[in-house]
1. So if we calculate FRET efficiency 1/(1 + (r/R0)^6) of positions 170 and 314 (r between Cβ atoms, R0 = 35 Å, to 0.05) for every structure here (1, 2), which label has the highest result?
2. Suppose you compute P(r) over Cα pairs in 10 Å bins from 0, in percent, for residues 322-369 alone for every structure in 1, 2: which one lands on 23, 42, 23, 11?
3. Once distance in nm of label points 7 Å out along Cα→Cβ at positions 10 and 266 is calculated for all of 1, 2, which comes out largest?
4. Using log10 I(q)/I(0) by the Debye sum over Cα atoms at q = 0.08, 0.13 Å⁻¹, for residues 130-273 alone as the calculated read-out, with -0.22, -0.59 as its value, let me know the right label among 1, 2.
5. A value of 2.9 was computed for distance in nm of label points 7 Å out along Cα→Cβ at positions 26 and 282; which of 1, 2 is the source structure?
6. Give the label, chosen from 1, 2, of the structure having the highest value of FRET efficiency 1/(1 + (r/R0)^6) of positions 2 and 306 (r between Cβ atoms, R0 = 30 Å, to 0.05).
7. Which structure, out of 1, 2, was helix-only ellipticity at 222 nm (-39500 (n - 2.57) for each DSSP H run of 4 or more, over all residues; to 500) derived from, given a value of -16500?
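Only the coordinates and a few stated rules stand behind these numbers; no lab work does. No experiment lies behind these values; they were computed from the predicted model shown. Cβ atoms are built from the backbone, for glycine too; each structure is taken alone.
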Structure 1
Amino acid sequence: MNALANLDSTGAALKAWLIDHAYPLWWSLGTDRREGGVHERLHQDGTPTGEARRSRLHPRQIYAFALARSLGWNGPSDTVVRHALSFYQKHYCRQDGLFSPSVDSNEPTLVYDQAFALLGLASACKVMSDRSLQNQARRLVATLRERFGHSEGGFKETFADLALLLANSHMHLLEAALAWIDIDPSGPWFDLARDMANLAATRFVDPSTRFVLEFFDSDWQPIEDPSTQRVEPGHQFEWAWLLLRWSVRSGDIDSRTLALRLIDLAERHGVDRTRHVAINALSPNAIVRDANARLWPQTERIKANALAAELTGESRYLIAACEAANTLTRYLDVPLRGLWRDTMNADGEFVDEPAPASSMYHIVGAIVQLVTPSVTCPS
């Protein structure tokens, strides 16, 4: 079987797993019918862990279930979206329109959580066609600009100037902006996406190594402390996928070039060729820092390489996407179908731990990229 046929076959199997097992399980067991909202994690027998729930979990599940109908699930996907959105708005939305990271009001408000709020609102808007969600998202962006905006571009992570600045939050703002562009073409989304793509090229990429770094000081200078600074192969792939989408939407050739370079670097330095996994972290000079491999970097490797193959027609991206998709199936091979393992250790064994609901957002995104191509692949 050639790489394309293998990828098509694996994509079809993953889609069937999602429709037949994952969506039904996370609707029946992952949704909290008594207290509202969705459970943070499920034990491997399907029972909820009962732990406190982060706010970001809810927009991630809204995103995952908002795509369910288009993927072929005939279950109550709209009900799940409304259920999660209602709980999210009631318990995490502050009076100023920002979203708290948890129900504990003492925790600092983070830009990261606002990025997922924007993605969740866009996903819900596609299902519900509710203009009030569009207006809410516009107000949220305006509040971000006003209260978190950095004089040199981008956003401070918190109200406090002493907090580190994070590339990751800006990556998810790019994701949210891309989700909103077609829903609300007259809104602030194209400008937001362009700003985030420009920041990736001018601030986040280390000019010596060409990796996207994670942490910056208040002047947008990379943190040099080796115990803090890191490179995450999963984020290299995720940035690449988003920048490729932006390049298609905007015609920005430089973003496409950067994205393909990020994929090549992540494949060269961030993939363990023995276990066939994208590992968790490198040091900025490409030394392995965390050889464990969580589930989510595997999904981002799928998305980036599958889209790169589609756009370029180059077989190396197709082969990498195929390997990553086959790897993902290993994480999903658990006794209760619809759950997953979250972490593979350096020895290739999976850690026995609950399945985090937040991973569903990554899994669904990867499957969508596999089974619903974005563009026509060159001949």
Structure 2
Amino acid sequence: MFPPGISRQVRSFHRQLPGYKISPLKGLPTLAAMLGLGGIWVKDESQRLALRSFKILGGSYAIYQVVKSMLGVEQEIPFAELTSDDVRRKLGDITFAAATDGNHGRGVAWAASAMHFRSVIYVHKFTSQARIDSIASCGAEVRIVDGTYDDAVLQANADAQANGWQVISDTSWEGYEDIPRWVMQGYSTMLSETQEQLAGQGIVKPTHLFVQAGVGALAASVIGFYHQLFGENDPLSVVVEPDKAACLYRSVEIGDGQPHSFAGDLDTIMAGLACGDPSPVAWKVLWDCADVFLSCPDYVAAKGMRVYGVPLSGDPFIVSGESGAVTLGALMFIMERPELAELREKLQLDRTSQILLVNSEGNTDPNHFRRIVWDGADPVPHEYRGAK
């Protein structure tokens, strides 16, 4: 997944994107002290370019690699040359297609438009109008599929084959692995930035990774990156999913080493994680390298959003969507609930722990965001309220 030199190569490409800058790494020292932890560090992707999500990193790098492949070029191509009329003449008209819960589609649409290509993005019927409008604003044609995210993946692939389009997916299937791998490698820019930022704080590495998962691409990227970097001394890792779309948790529960689907309508507030089928490429990494898998109710993510938005004195304010906040909610439940003491001890969470979280998205659905943060939707049940 991360051969030598790949992170430098990926970041060299991303540095050339219009508007690129390093997203902030924010510390929550007051909350960490309250929970009995050494530090909580949040890579805040809500400030990644204009898209407020890390997904642009994967989609843009995958399209770049596809274009290089079409040109028959192995060496790196400067972004200015990539968007030139000469390259367009050589390639002709290309249409990129993708299925999405929102952020991946926006990333593909933005990258395709920046490189002067057409894109068609497929969303499932539960996708909010705000997310659809946001994708369309990046220049894409948006098509709504009557089904789940996994149905949108199937429809995007079928239409792409019929029309000669190129699919840019963050999930893999038999015979389609290179592009999802490029998408996952694209996320490494976020992680190489994080390591530089931690070094500036005198921290060699996190002790723990809490990463949210849909098909598993982000989780496998984060955990795989640190495993490649530190080997057996890599951080302890926790994969967090919605309990209404827990395909990775189910796969681990079955325990035969194979990825398994999660049935149902995947109706969770964590829209970016509402996936019923794991990506086989990501699953291989997680099966080999991840330590703990958690399945969380929606109110865990809602609590995380509110804590980010109303921080303790001295901690920064962070805007986080449902999929971005579930890891903070999960960490707080683990540290505060007496019935989770065994898990807390197995994870060795204490005052020496330095926790890395990824705020994978900002306020990408304003109406839903206000419903949770302003109106208190998806409240924590009474029996689980209050600190330990």
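1. When FRET efficiency 1/(1 + (r/R0)^6) of positions 170 and 314 (r between Cβ atoms, R0 = 35 Å, to 0.05) is calculated for 1, 2, structure 1 comes out on top.
2. That value comes from structure 2.
3. Answer by largest value of distance in nm of label points 7 Å out along Cα→Cβ at positions 10 and 266: 2.
4. 1
5. Traced to structure 1.
6. The maximum falls on structure 1.
7. Only one of 1, 2 returns -16500 for helix-only ellipticity at 222 nm (-39500 (n - 2.57) for each DSSP H run of 4 or more, over all residues; to 500), namely 1.
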